[in-house]
Structure P
Amino acid sequence: MKIESSLDARSTQPGCATNVAATGLNPTNLMKLVLKTFYVRGIETPKELSNSTGLHIAIAKELLDTAKDKGLAQVLGSFDEDGYTSFRYGLTGMGREWAVDALAQCQYIGPAPVTLDDYRSQVLRQSVKNEHVQRDLLVDRLSHLVVPEALERNLGPAVNSGRSLLLYGPPGNGKTSIAEAIAKTFHGNIHIPYCLEVEGEIIKIFDPIVHFEASPEVEDADRTSDATPCRPEYTDRRWLRCRRPVVMVGGELTLSMLALYYSPVAKFYEAPLQMKANGGTFIVDDVGRQLINPKDLLNRWIIPMEKRIDYMVLQTGGNFSIPFDNLLIFSTNLDPADLMDPAFLRRIPYKVEVLYPNEAEFRTVFETVCRENDLELSDDAVAYAMHEIRSIHSQPLAFYQPKFIVDQIIATSKYEDRKPELSKDLLAAAIANISAQSTETGLPDSTPRA
């Protein structure tokens with residue numbers, strides 16, 4: 001099957017600044033970064049400085065010339081580099097004093113920041129709303145799940161909207177798995193800056209837990225004949241080419257995670273979760289189970305969902321806006337009417353109910369799980385399991401149950417040193433453990449493979 005993305009990855013590649021003025025950054029702050037980098041990492045050459053800061057080699061040389069003119073750096077000697085004469089530099093006494101003072105103000109060392117304006121422009125150019133997810137692709141991503149056709153058809157428009165989606169319904173029927181599958185439908189790659197500079201402050205965005213660098217194979221596949229070559233002289237290495245991010249949070253989510261975090265030790269900021277998710281998917285799982293009042297949590301999203309803009313506040317009291325560009329997926333086992341007021345529900349354009357399986361769907365999942373575990377599934381075993389679950393234990397059928405039952409049978413068989421089989425005694429014991437769980441809380445929200 002052909003998988004396509006409507007976004008030309010090369011068309012969104014950030015331009016590469018080749019002089020200090022073109023970066024739009026404060027020259028003094030750039031100089032502080034240079035001095036800190038030399039002082040802490042012990043580098044000596046423009047190429048090493050370029051590699052460390054991500055700045056073009058021409059900018060590295062320009063900054064070192066300025067540092068030399070100001071008496072902050074000195075030439076230590078020359079050497080041959082790729083057939084050209086290059087120079088080694090070292091900090092002067094005054095340069096080391098400046099470096100120590102700069103570290104006291106901010107301990108960030110790494111790729112140079114990008115400007116807020118450049119970040120805003122880049123997010124909009126590579127917006128998740130630009131993706132065109134065709135039905136075949138969504139079906140492919142959901143293929144490991146048992147998803148009724150009617151449910152799949154309801155999901156498609158929500159994915160292509162790039163806005164917000166509410167998945168609701170009883171637990172244990174695959175809402176989380178569906179949300180994760182949706183996130184994988186976004187095939188295009190985007191550019192993530194390592195950090196921003198806002199009012200002289202550093203805000204770190206790149207997070208290796210969230211942002212995964214695109215492989216060379218993917219980059220080659222994205223390249224078009226008329227695209228700009230991806231060579232160092234054309235590439236601004238302050239940006240990292242990544243797959244569209246997926247951020248997922250559950251009951252641990254607090255309002256503080258949605259605000260800038262300032263480290264009083266390192267003296268720079270960490271971007272909030274929704275900022276890291278820009279250009280991708282933000283899944284808020286198990287809404288209503290957080291420690292904070294769910295209405296307070298949900299009200300935090302009203303303006304970003306309505307205006308596609310979020311507002312950040314610095315320690316100094318300064319504030320600024322950023323694009324809110326992610327497919328926001330809420331998942332809950334609770335009744336949306338009890339969880340959200342009408343004003344909030346109105347701002348979620350797509351609401352999809354994930355229901356219990358019917359008998360045919362339940363059997364399909366059971367067959368698949370047994371096949372994966374080399375177990376034989378008979379009609380009698382399926383009928384017995386459904387009867388035990390519904391009539392004996394008064395539980396509804398759920399998508400998670402077949403895998404739960406098979407896992408229990410395999411574990412018991414190992415303990416008793418017997419061949420795993422779907423015998424009545426093993427089925428009854430496994431199903432009894434299902435009934436020990438509440439249908440309201442604590443059930444695994446994942447649909448077995450199909």
Structure Q
Amino acid sequence: MCDHCCSPTGSHPGLLALRNAKSANFGKKNFTKEEVLEIAKKENVHFVNLQFSDLLGMSKAVTIPVHKLEDVIDRNMWFDGSSVEGFTRIFESDMYLKPDLATFSVLPWTRGRGDSTARLICDVYMPDGKPFEGDPRYILKKMLKKAESMGFSFNTGPELEFFLFKKNGGKLSPLPHDYAGYFDQTTDLATDIRKDMSLALDQMGVEVEALHHEVAAGQHEIDFKYGNALTTADSAVSLKLVLKAIADMYGLHATFMPKPIAGINGSGMHVHQSLFKGGENAFYDENDDYKLSKIARSYIAGQLKHVRAMNAVMNPIVNSYKRLVAGYEAPVYIAWASRNRSALIRIPKFIEGNTKAVRAELRCPDPSCNPYLAFAVMLAAGLDGIENNLTPPAPVEENIYELSDEEAKEKGIGNLSENLYVALEELKNSKLMREVLGEHTFEAIYRGGMAMWDEFRMQVTQYEIDKYLEIY
């Protein structure tokens with residue numbers, strides 16, 4: 001990598017381009033075809049990435065020259081889906097991408113090249129014109145339609161934590177970029193990096209609300225606006241793409257791996273959630289001690305009931321469960337509360353008059369998950385609680401980590417899935433998860449997860465070598 005890419009002042013031409021650009025406010029309205037073509041011309045766009053997500057939540061894209069853009073908007077873009085993780089078999093490979101014009105934006109760091117690249121998030125369709133049942137975005141859309149049929153709209157606000165690591169002689173290793181702590185200023189070496197990341201997000205229509213250093217060395221968080229679940233899922237996918245690109249321009253690597261370093265905090269993706277009905281917050285009840293409506297309590301009860309199966313989707317890799325252990329601020333126990341941050345679901349403090357802010361924060365998901373699928377299973381579990389009029393157990397405001405096993409059992413407090421294998425078995429036995437994911441996606445997640453687990457359990461780790469080689 002060239003010297004300016006590694007410069008601590010961030011003098012990469014892509015960074016200079018995004019700093020000099022004004023916020024384009026892309027992604028904040030439904031563009032017409034004519035508006036998209038006009039913006040592409042004005043922004044000197046030469047290429048367009050037709051972006052979609054595989055089952056693992058990885059961004060995939062087919063790049064087209066801009067002269068093909070109008071044709072693709074009118075007639076879509078065919079591609080071979082047989083090599084995409086979790087998609088079709090080889091004899092069912094033909095699929096097409098249908099661009100969502102509301103997601104059009106220019107990748108800000110490409111402006112400095114003189115041949116800007118834009119992106120469009122796409123939905124995946126089969127040759128017969130039906131949505132592909134394994135498209136994560138479609139799975140979330142299906143659940144949003146179900147909520148709509150019950151009179152609800154679903155809002156989410158994910159908080160994705162991430163690490164910035166140095167590239168040690170070009171080799172990637174978990175070497176933190178700095179050793180600052182929570183909200184630190186004087187020892188925080190990534191202040192300007194986070195600002196550049198935020199500028200890029202803003203120019204792509206992702207409205208950033210806060211950015212700061214997190215608890216662990218080299219760990220950070222950038223939060224964006226709470227809103228419609230489909231929009232925030234799109235924003236979460238965009239955030240991962242942007243942060244990795246900007247970090248690379250600084251000669252760093254941004255990772256959303258849940259637990260890259262043992263002995264320090266891992267990275268979570270806490271998700272704030274609420275249902276609205278007729279423009280009003282369906283979670284709010286002024287007469288309740290927690291300001292929670294019966295709908296909110298049933299929603300919480302549904303998530304507590306199904307969370308061990310949901311873990312397989314919200315915590316989808318072996319490493320996810322290295323984070324979900326006591327002692328590092330991550331949840332372990334199935335309980336809810338308001339003040340208690342050791343609880344799985346937390347109800348943020350109510351601010352008088354701010355009824356629209358009443359919400360439930362689910363704290364176990366991590367940023368390795370596919371946000372479309374994670375939001376879909378969260379909503380499914382919550383709606384199941386509402387449909388079946390479930391009642392949650394009493395809130396637990398004491399520190400659950402300090403309870404003995406017997407005390408926890410007496411209070412009816414269970415544990416999250418202990419590892420990926422347990423989560424996958426819970427998933428396999430969940431009728432609800434099978435329904436929301438669909439047979440295709442359900443089987444792909446289960447098979448892929450089990451293959452990952454088998455690969456992991458056959459490894460001989462450095463821990464085992466250090467612990468047993470000399471003794472035995």
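P, Q: which one has distance in nm of label points 7 Å out along Cα→Cβ at positions 134 and 174, as calculated, at 3.1? Comparing all candidates, it corresponds to Q. In this comparison of P, Q, the computed figure 3.1 for distance in nm of label points 7 Å out along Cα→Cβ at positions 206 and 358 is attributed to Q. Have a look at P, Q and say which one yields 1.14 for Rg/Rh (Cα atoms, Kirkwood Rh), for residues 246-397 alone, as calculated. This figure was derived from P.
For relative contact order in percent (Cα under 8 Å, 6 or more apart), find whichever of P, Q sits highest and give me its label.
Details: P: 19; Q: 15.
Ranking P, Q on relative contact order in percent (Cα under 8 Å, 6 or more apart), first place is P.
In terms of percent of Cα pairs over 45 Å apart, the structure with the greatest value among P, Q is P.
In this comparison of P, Q, the computed figure 45 for percent of Cα pairs over 25 Å apart, for residues 150-269 alone is attributed to P.
Where a number appears in this text, it was derived from the coordinates with a stated rule and is not lab data. Nothing here was measured: the structure is a model prediction, and the numbers come from that model. Cβ atoms are built from the backbone, for glycine too; each structure is taken alone.
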